[in-house]
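I've put the structures underneath this note.
Read-outs throughout are calculated quantities, based only on the coordinates presented, and are distinct from any laboratory measurement. Bear in mind the structure is a predicted one, so any value in this text is a computation, not a measurement. Cβ atoms are built from the backbone, for glycine too; each structure is taken alone.
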Structure 1
Amino acid sequence: MSAALGLYRLGEVDKHIDRVRTRLDKIQKTLDDDAEMKSARQFYESANGDYLQAQHGLKNAELDVDNLRIKIEQAEASLYSGSIKNPKELQDLQKDVASLKKHLTTLEERQLESMLLSETATTNLEKAKNDLDLVQARLGNDHKKLIEEQTDLIRKMESLGQEREAALAPIESPLLAVYEDLRKQKRGVAVAEVDDGACAACGTTINAALQQSARSQKQLAHCPSCGRILFAR
């Protein structure tokens, strides 16, 4: 495989990535520029964050109560089992049980507070979702189509990311460094194919010797005009 072939393949993937990223940016800008939609989405995201936090807090509160109840049950089982004969030990265990029950009351109050917070957060999230749906419906199908396209493009970006990793694998680090540097200089296009004896990027005629160099397995050939890496089939 020529030195330029791997970079050409990488360049083709990068072109797709750049196009998808540009479209995603444009879609996001269109969506963000609508103040009403932006406000509704921010309210929904905030409500969703509060809901997740409330659910987490409720789960922890329920777990704390359940664990303490088990601990009380175990202590009471020991207290009434008759296995403890020493009056002092019995008295200490009774005090422990009483202390645990008092703490349980505190934890149950916290659990109740967490439940109320969770209910409020659920109500707020439902309202935020309803408000967002209403705004989207009022704006018509345009935003809906944009969001659907955005979702598809995000999936495409994930697929292209995997393709890029595969394309990177056979490329040596020094060659990759040259490629990346040229991408920065040449607006994202570092490799140009030799098409009908000319550089496809700038149109400069490429002589036979330079075309042969562009097929080299180890060295890179550059367009004498635009400086891009040349790839010849």
Structure 2
Amino acid sequence: MNRPKILLTMLTSIDGKIDGDFIHNHNDELGDYFELMKLEGNDAWGNGSNTHKKYFSDESVDLAKYKDVPIDFEDNIQRGENIYIVSFDSKGKVFWKERTLLFPDEVKNDVLVVTTKSVSPKYIAYLKEKNISYIFAGKDTIDLSTALDKLYNLFDIKHFAIVGGATINANFIKADLVDEIKIVIAPFIDGSREQTLAETFDNSRITKQYALKEVRKLENDGVMLTYYLNTTMNKERG
């Protein structure tokens, strides 16, 4: 399998939360730094559908208008000139207003949806009308190996940042697909029961070991930790 080099990067609180008002309500500068940092050196960045639905979905979209539109379940490859925002959306939850998203600070992103053959035909018709790229990677659930192979070969994505949420982070880690981890820690305790950096769907343990590469102090009392996958250690663990 050909695949991009995968960077998992997140902004967290000291207690490991990946969502909360500490991100933007109390430290805009560190949040802005992270949003631009995750783009550096990458051809694409992506999230799970729950994250994209929360922040980017246009809930005014009515799929009923696509009821009788004929479609096929073939990949729709629209190569863009901008960095890609990749949405892992097996059920068609996220409604994109346009094929290009401006985020952050007027940075242009070309939307690319990874989905499955079980998605609604109406959703596929909607994406096609918007001229949004989509690829199929699995029947009912997304097969990450297939998805990454297509991102590499069809869209020339060689460096990819996965940036949440917790479940998709865990799926990448469990499949040994994360080559490097960068964690930006904001100087706050959150204290809620919001999601942490990685959580398995069935609450099972992953237990992957990473080796520390760098610790860097940032402005605004932030810290960045960089780890890389220690393949030898994980092979020894079986």
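Tell me which structure, out of 1, 2, gives 0.85 once FRET efficiency 1/(1 + (r/R0)^6) of positions 56 and 160 (r between Cβ atoms, R0 = 25 Å, to 0.05) is calculated. Matching structure: 2. For the set 1, 2, ranking by mean projected area of the Cα convex hull in nm², for residues 96-199 alone places 1 highest. Please state which of the structures 1, 2 yields 19.6 when mean count of other Cβ atoms within 10 Å over residues 144-151 is computed from it. The read-out comes from structure 2. Computing helix-only ellipticity at 222 nm (-39500 (n - 2.57) for each DSSP H run of 4 or more, over all residues; to 500) across structures 1, 2 gives -27000 for structure 1.
Given -0.56, -0.69, -0.95 as the derived value for log10 I(q)/I(0) by the Debye sum over Cα atoms at q = 0.07, 0.09, 0.14 Å⁻¹, which of the supplied structures 1, 2 does it correspond to? Going label by label, the one that fits is 1.
Each of the structures 1, 2 was assessed by distance in nm of label points 7 Å out along Cα→Cβ at positions 88 and 176; the largest value belongs to 1.
In terms of relative contact order in percent (Cα under 8 Å, 6 or more apart), the structure with the greatest value among 1, 2 is 1. Identify the structure, out of 1, 2, from whose coordinates FRET efficiency 1/(1 + (r/R0)^6) of positions 128 and 184 (r between Cβ atoms, R0 = 41 Å, to 0.05) was calculated to give 0.45. Of the structures listed, the value fits 1.
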